[in-house]
1. Match the computed value 48, 38, 35 of Cα extents along the principal axes in Å to one of the structures P, Q, R, and report its label.
2. One of P, Q, R was used to compute helix-only ellipticity at 222 nm (-39500 (n - 2.57) for each DSSP H run of 4 or more, over all residues; to 500), and the answer was -13000. Which one was it?
3. Say we calculate distance in nm of label points 7 Å out along Cα→Cβ at positions 66 and 114 for every structure; which of P, Q, R gives the highest result?
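Computed from the coordinates by the stated procedures, all read-outs in this text should not be read as laboratory data. Computed from a predicted model, the values in this text were never measured in an experiment. Cβ atoms are built from the backbone, for glycine too; each structure is taken alone.
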Structure P
């Protein structure tokens, strides 16, 4: 089983991906951000080029570099029981790249979970006000209103067409992300189970 989780920065994708991964047997979570950081630290798959020439300059890493990094990063995991993709693809041009990655691993995409989040809620969570235990956490460095608005605009412009592709494929699950971490997790499980996916190992 392969599941993709998408949502605006600050919506809690990473948290929901980890909870879902634990629920379905501890499968790996594959994050493009984690993959690029790993490739940079390990100096493999053009990782340093991705960080120094693109990330650090606020530029998008070219798709061919991201593709190579993801392929190399995935080699670190046992993917035989499936895995979860966190935030890739983000743009329409990247959809065929994920299709190719899945084809190479003999997998198909089972579901796409979209965490529907307002910019206001994303800003609140990035400021550290959405810890699972109810305490105030550490704010992210990019937690300011203007940055959130720019990210939300980019997300709407770039990722909405991706969602439309998966809606047409019949595998898109739109989840109201305004609840607590636990409530959203339960909503994800309910939606996936309702589509006939086994998410309780």
Structure Q
């Protein structure tokens, strides 16, 4: 498979960056090819503007920076989004990437069925370092809320099938804890499943 890794963190020395490297190492060990979209390093503009709206409404060609991202997606059999949990959501750059790249008429054309997309099926994984502890995420309902928003909702419209959210909780914890999380990232790359057959 060809795996696209979409990464959002401004610090190349961050723990999230280490997670991305381990995931890619695992995917390569499994025999996959990988492509890294480092949104901050590449200067991706996350701002959703009138240009994007006009393009959607006219069914015209998307802006050049969006066509580049859509071409990357077209090459991919699997997509892994790697980002730190930031105020219980995505950092702004990745949120803007989602908003701008997965456009109406290209990714989806309806909102009734979250398992129906204009895109072919691709395996999807959200690999998310989080400072909170696992029981805090679970007991307060944060994990269920994220699953509902991202797994049951958004990423089905984009053709992620199968799709999974993997929270790497305790990412600000002990050295041993962080080593275990890096090992999980490697394992996630090594065992990335193939896409489900298209419906």
Structure R
């Protein structure tokens, strides 16, 4: 299976945002793949913060630097390109970040995230995988398993992309003609109350 599979995570590089969980889960995912499959996968981490150096060390420790890109402070246009080229959006944070999740949906991205108040409002089973947090290592295992499931099943991945588009329409507000719409932090819950 040599199709491109690109994972994207965006946020501040700090311990609460779970980039360490994402890197460890991705390392396990890479380890399970055949050598030929490894040429078509990548993980892009976009953000900034004090945890950056620890993140680089973790990437080296788990020997995934060939597949992981760390992008700091991209221009808005560049950031949109990362979203457009991604296959799946990863969110291992416990912070309430509706805007990040909605932005991922706006780019038709299935989401793998922890189950939280924010994720329950934004992500349903048709557009993502919500993981119950038990402990750190269980979280790593469950993110790894979700990555592998979406990689191994292109049909399920495509269905979730369609689900992301449908889910995002619940958050869209009417826009003036000729203007594009980007999700904003101030936008509320789905208009039909569906959770």
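1. Details: P: 40, 39, 31; Q: 53, 38, 34; R: 48, 38, 35.
Answer by label: R.
2. Values: P: -15000; Q: -11000; R: -13000.
Considering all the candidates, the number was obtained from R.
3. On the way: P: 1.7; Q: 2.4; R: 3.2.
Answer by largest value of distance in nm of label points 7 Å out along Cα→Cβ at positions 66 and 114: R.
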